[in-house]
Structure I
């Protein structure tokens, strides 16, 4: 791998990319919210909607706020914002695991008649609301912020009060809650959970139940073995009424650096939203600082040059280099030397930013023997994590690296379309097509990069 070789310039059709991105978001709009893509993901996903709203801010602030309002309309009584809100117009067997698998939902669940999962996803929503508000000041925006702020605060309250583990860090109870479903981070705790977790609710043939394999290559998706364990973990949580009173007794409970970093980052956004509504921002700032301190103190691995996950049930660090371990670069006030260490890892052989041989930032260490550059979160490049790192680099003053990453993101879409994810070496489009957050976040990159940017190939 050749690091730092100056790439040749290319001239993308920026107007065409913007037009096609807008068309993708319109194609996936379902009247009150946007699906990630039509056939494969026919419902509303939590963190997808946050990323989608960031892109919609460049097209329609009204629709951006509608997206987030619809999601929070399914908020549970205990404050959690669910991972998936099921569309009642879609047949229950169109997606697996669909609504029947998650039932019964408890009394502290969503409003009557609303079907959701019992899990959460990374909390990017306050940051999305603030992004829309900053771009579109005015009375309508102020009204939307006043409506959404209490719901956003309740979700964060839930996470800080019900998901606390290990010295103030916040835990997740399923790999799906990380947003990076089959990340190599989760191999060890999933293996410890055991194959016997496969749920009794399932028939013997998981392949026959999975709808994703009708729309995507099986070699690009999580394995059937992974799915069996996913279902068993869900069933264990569901069968105790999705209660969070004894997290360490669940078959899976980990601390994810991406989840914690995004929660701390969004607490800073909540503080600004609180100021806009006349509420006290102090508690949000304090919680952001406390969580960031624990994250920096407990999860950074100097030998790997990035943050690692933690198995909360055993206390063992999960020592792998994944893109999740780079996302804390977003946070203000990094400890001395931490920025340079993360940037060195990002631009080194593990992730290859700046190399002519790598496109974007892959989801997993390219030098790892178990990297799989076609399979979901085990190697491919994803637009949402690349957008988070591009945002982080800009915030940290790493302008040259940010511009190169923006070029890679534009190039991937220009060459392969609005795909779910991409091969990090060939640039091949993988997974679903017409993917909403790819379109939305590209709109944000195109809007914020300076005019006359020398796009690089």
Structure II
């Protein structure tokens, strides 16, 4: 069937066999004056809320109150919600009985927390193509950022060699589960096996893997896993760091404040502080109970539907890769020379077209949301664009999720073919570093008025 804008309607929603998401089929305006169902192909940045997560949060909100030390009934409910969410996250990553689950803001927050908890003189080994959340937190002379080889086997060997060169003392390997640029799945279990031979621990950045595949601390034999709720269809501001408690208990509390302390006493002009152990040591202040609950519900919901989710995303990914292969001048980015297992993320360049301009046209004229730029993985993106034969340091990224349909994929492929063949229908200008239509008639939704000060207020 020929796909045209006439066939694209808000009624075409996601596969009903996978968990529903909020906003699937949301009508959005085009610069042409038409309205179409939004094709959200930017899940790797932030995923929409699961419908079940929104329902659960709305059920909980009337009971929301303080946690842990409140005597009232709603405080007891909120405390139960918070701690059971911790248990749900632990089950989701197949944590060991003694593992700690520390609630954080996101993966970046979780990995920075871990970096601050490392024993002195810890050697850290990681690839330089990691997302900045995993690339940047580590400090000191014993950090080894190694170039990612072009094969999975060579990647494992590179970690082996780097660990062999580390000085005596604690060692940590940091590795992503799936590249946020290419979607390729890294050989985590194989890297963990090498790390064990060198007495090293492994921290897994699962931000891009956990929304698509089961993650097991035990099966992968890793020591820590970090993940984000906003990638896991729970965009309520919570993430988690899960793993062995000894380094976390030995580290300086991530934040100094209430909840992290067992006791504070006055000693002359000084304060004596006894810090908590366990998750509370790093969860000072009133926690994001709503966010933790949303994350826990998302974990429970996804865990029950992995077979359906995997089938849905595999079908869409195959359709996407095949379609993109037929777009003239398009080059897909890959970490590895040979085909590797991947989640539903593909980055590419199109010869002769700036990525930011392409993304603007896809949005304004086709109702398609994609990502452009270097994806907070500048080293990786610049290198892969060069390997693909492109110029510059940026690309376009398409990332699939539960709200997507075959029509979304077909619309993207059709749009790219049309843009390559005839260009854009509107004129575009770059303002503040971003491309946008010269004359943009699209209005923002009326609900933004809730942020305005009422007249006379």
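None of the figures in this text is laboratory data; all of them are computed from the coordinates on show. Quantities reported herein were computed from a predicted structural model and do not represent experimental measurements. Cβ atoms are built from the backbone, for glycine too; each structure is taken alone.
For the reader, a short list of remarks on this structure follows.
- Value 2.6, calculated as distance in nm of label points 7 Å out along Cα→Cβ at positions 347 and 387, assigned to which of I, II: I
- Among I, II, structure where FRET efficiency 1/(1 + (r/R0)^6) of positions 131 and 427 (r between Cβ atoms, R0 = 25 Å, to 0.05) as derived comes to 0.10: II
- FRET efficiency 1/(1 + (r/R0)^6) of positions 259 and 443 (r between Cβ atoms, R0 = 35 Å, to 0.05) derived as 0.90 - corresponding label from I, II: I
- Structure (I, II) behind the derived value -13500 of helix-only ellipticity at 222 nm (-39500 (n - 2.57) for each DSSP H run of 4 or more, over all residues; to 500): I
- Among candidates I, II, the computation of semi-axes √(5λ) of the Cα gyration tensor in Å that gave 29, 26, 24 used structure I.
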